[in-house]
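Before anything else, here is the set of structures, which you'll find just below.
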Structure 1
């Protein structure tokens, strides 16, 4: 949609339109979506309306709230993670027209930064491992798994142990 910013006289007008579009896709019901889209269409440039109706509206079930709320996603959607990763990559790339080698080098830098950050987090977690996840059963796992995953396994072991104890008694 960004290529249609030129359809607006100013950045502020584009920002208003973009926020209105977000309001459309965040409507709670299908009827609300259709009404909000009709209202936005009436005040939008024709080329932008054509673009949205050709490229986005046919796929509304995949991103608009009235349809995505039909699935259990615990309030989380993958698009926010993907958007975060995309924003991070764009920050590393800096420009959209870089030479292919430059893009490769910057992507490599981005991935190396991610690896360093994740390794540091794992190192911090390993230093904070509690008594519950110490012992032979966790020795090799604690070098490869997150703190929270180890605690989930400890919870499962507690449940299994409790069930076995109840069967013996």
Structure 2
């Protein structure tokens, strides 16, 4: 016989709040309304729960208007739509998705996102759990210190093959 201890349903909110990973809980249809934000998400983005609850995720976290090449919204929307279509988790590649910073200026940020369906016992999609890890520091440290360093590194083997009379 098992001695399992049941966790009261009311405690699951505190588990969500205390989780060290950054989570949003979204409704599973456009505009993917934000219905939950944990403390880790507030800390990593600097955006409070009260500021975004009830908003669509792309209204709360739009693309950087100063970056015409921004693809964060497009890529996240595609991932969320895959979760809705398949009822399966979707792990995204590392994404540049700038966020509003102090005084309205956007901050360059990189994220490792995963979107997970939250299903009822009958298999109905109730929510999408959106988890992100801020990998900005890792991405920045991976860049060459000098923008030309990568080019020099790629060219060095070719230069060595040149005749010595050049």
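Bear in mind these aren't lab numbers, they're just calculated from the coordinates by the rules spelled out. All values derive from a computational prediction rather than experimental measurement. Cβ atoms are built from the backbone, for glycine too; each structure is taken alone.
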- Message: Ranked on relative contact order in percent (Cα under 8 Å, 6 or more apart), which label among 1, 2 comes first with the largest value?
- Response: 2
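Can you say which of 1, 2 returns -10000 when helix-only ellipticity at 222 nm (-39500 (n - 2.57) for each DSSP H run of 4 or more, over all residues; to 500) is computed?
2
Output the label of whichever structure in 1, 2 has the greatest value of distance in nm of label points 7 Å out along Cα→Cβ at positions 5 and 133.
Greatest value across 1, 2: structure 1.
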- Query: Of the structures labelled 1, 2, which one yields -0.71, -0.81, -0.84 when log10 I(q)/I(0) by the Debye sum over Cα atoms at q = 0.17, 0.20, 0.21 Å⁻¹, for residues 53-100 alone is computed from its coordinates?
  - Reply: 1
- Note on the structure: Ranked by FRET efficiency 1/(1 + (r/R0)^6) of positions 21 and 141 (r between Cβ atoms, R0 = 35 Å, to 0.05), the structure on top of 1, 2 with the greatest value is 2
- Item | Winner on FRET efficiency 1/(1 + (r/R0)^6) of positions 29 and 93 (r between Cβ atoms, R0 = 41 Å, to 0.05) once structures 1, 2 are ranked, highest first | 2
- Message: Quick check: 2.5 is what I get for distance in nm of label points 7 Å out along Cα→Cβ at positions 45 and 69, calculated from one of 1, 2. Which structure matches?
- Response: 2
